[in-house]
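What follows is a group of structures, each given as structure tokens.
No value in this document is a laboratory result; all are computed from the given coordinates. Keep in mind that this is a model prediction, so the values were computed, not measured. Cβ atoms are built from the backbone, for glycine too; each structure is taken alone.
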Structure I
Amino acid sequence: MVYIGAAVIGLLLGLMGSGGSILTVPVLLYLVGHSEKVVFAESMAIVGIISAVAVIPYAWRRTVCWRTVLWFGIPGVMGTYGGVAIALQVDPRWQLITFALVLAVAAWLMLRGGAAPSPESPVTTNDKANFSTQSAGKTLQVVTEGLVVGAITGFVGVGGGFLIVPALVLLGGLRMQQAVATSLVVIVLKSLIGFFKYQHGLAETGLSVSWETIGMFSVIGICGSFLGRAIGQRMPQEKLRLAFGIFLILMGVFVLYQELSKLAR
């Protein structure tokens, strides 16, 4: 089950540019059996490594919208650092309950998103120009969104693609595959700073991550990410978004049930 979970983590990242950390946290916590704070740090390392490799083909095909990385990603990194700083002072059960609620919000965003984005096609100069014109009047909104998403995802110890992709599609006006590619770059940046901050906090409490676990999950996840990308190129975007939203709901209900049961006991 652990190996399958690691493969699905990569599959989700390659398929949708997000969702890997949604599964990484539960797998490391409920199947591997690591402690909560360690799980949050390991999750960020694993998803960051997989995302760094998964984004290479997108960058090669010039699908990444680097303007969005600047306006959304940099504030996101700042928010992530602050979110992790708060998380290190909070009972991890409340982090996981917040995590489940964030999944519900992300599912709602994806399921109500209106018309599906256009199928994947190479990003042209006109595409980028259109986005730049559209985003000129929304810069403050995009920056604020990046900061808030960064803080939330830093607090719950995930890469945040499940919030970044809907934001880029619905707010930024990107096509699904553009949003996927751009999301991967933002996840790498946020995961790097988040892992650094978690590592510092763990060291102060005498805890440490398992590099063997991080390496194993990363290798299997990278293989899964390339398979996911190949599948995503052939899958209708509306069905992809619907499946993603349903998956978020199911995972959120599972985590919420697990953590509320612990509190009740």
Structure II
Amino acid sequence: MDDRFGISEEQPRIGAVPQQRIIEKMNAYMARRDYAGAERHLLYWLEEARMGGDLRGQLMLQNELVGHYRKTGERDRAMASAEAALALLDELDFRGTISEGTTCVNAATAMSAFGENARALALFRRARAAYEGSEQTGPELLGGLYNNMALACAALGNYGEAEALYEKAMAQMEKVPHGALEQAITCLNLANLAEARDGMEAGEGRIYELLDRAVELLDGRALPRDGYYAFVCEKCAPTFEYYGYFADAERLKEEAERIYAAGT
């Protein structure tokens, strides 16, 4: 008997889904901004993972669905997938692992996006313990954690903690190839934080300094102009518009549309 999953030789073998192939196909859907196709793809493989008893595959797919539904603004579905993913962590006994950290970050990011910041912060703290407790945690994971955790802190008025986390995110993403995209997002988040904490008039100098730095980072020639770049351009454009950087916002939106149209 397999002590981890309680499967005897008489029981059906686990049919593992092809996780890497699923992710590659998912990326292709997102490069075309085909959200309906992406959802069908994920739900099909989730059912396959369930039928095959593949708990690890189910965890990966529920995590992908959390992010997908967050992007499409479907709160109830995002929360349902988040709860399912968190339950799978316990079923797999993944406490204290990188998988626990990643799942908690995904769930917390969705909760924060839908206004449940106190609940999100508790999950971010759980993720931080898992990530910082492992020597195998890559800087891209830590950077994403710190940035998203800072958003929840800022929403709750914990400005000092938020700023410290943003600075930690910037430092981590300096170690990541093409981490300039995440650094640009963090610069815009810091600009929003400066306005919320200090007011537009008092924080103006710092805000425009951060916006200029974000433009510089996004214009980096070494960055691949792919689907993720397009997604980041779309994500950043409204903040540039808000602060009056209309030409930069329009240029980013046009670049995103060009990439999506090319399907790269």
Structure III
Amino acid sequence: MTMTQQDRDLGTAYAMKPAHTRTEFTSVVRGTPLGELLRRYWHPVGLISDATDTPKKVRALGEDLILFRDKHGRVGLLHARCCHRGTTLYYGKVEEDGIRCCYHGWKFDTEGHCLEQPCEPDGGQFKDKVRQPWYPVEERYGLIFAYMGPAEKRPVLPRYECLEIMDDGEFVEADDSSIGGGGPAVIPCNWLQHFENVVDPYHVPVLHGSFSGPQFTNMMASMPEVKFDKTPRGIAVRSIRKQDDGRVFYRVTEAAPPPCASCRTRA
């Protein structure tokens, strides 16, 4: 394609450069820089109440998984596709000691061990050599946390003071609606897109205060005076909104990215 100066001067879309995406800090799949960094941490993948005898779809760090609880009360987080023929375990049947695939009936426990192969001779002569990909989980604070990284790098699940000590009326809740309520369901996006949004106070009065209607307090619909400060953990955004009645609405938002490997501890 030959681009002329006239095309550039007119500024039409024909003069746009071909799209190019840099994924060093946006892709979270295994083997990418950010994907490997985030896989050194525990991540909440659901509420304790989400793990039942009905399989639940979970998408975390770019992976499709299935969450369930067997009849012994043990939680399992398995790769969504059966290792036999790739059928989704979302339609599997949760039984006493595991989940059974709907296609050929292979059954896996919460750690992916194959317990039965009913369509194979003698109930499965090689079932001990088969394992459904899985991730370790722990239950705490009403949440289910998963560790999705290499086994030898697995840290201790940390304790969070804000969840250890909760005042009367405080509780953990999750839903699939947008933060603030009243908006559409959360749209899948990469990690950096969401993280960048945390330190963008200017979109709040436009998107959340105008286009979507007041999704927060009405005072946030006005354009703020903003100051950005570095903190020991990351960046703090201080927004000041002066109201017509003389009141001042002061809001602080802090963004703290995961620390480097040398900064982390196992405590």
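Structures compared: I, II, III; top value of percent of Cα pairs over 35 Å apart, i.e. the largest, recorded for III. Consider the structures I, II, III: one of them gives 1.7 for distance in nm of label points 7 Å out along Cα→Cβ at positions 41 and 57 as calculated from the coordinates. Say which. Source structure for this number: II.
Source structure of the calculated read-out (distance in nm of label points 7 Å out along Cα→Cβ at positions 217 and 249, 1.9) within I, II, III: II.
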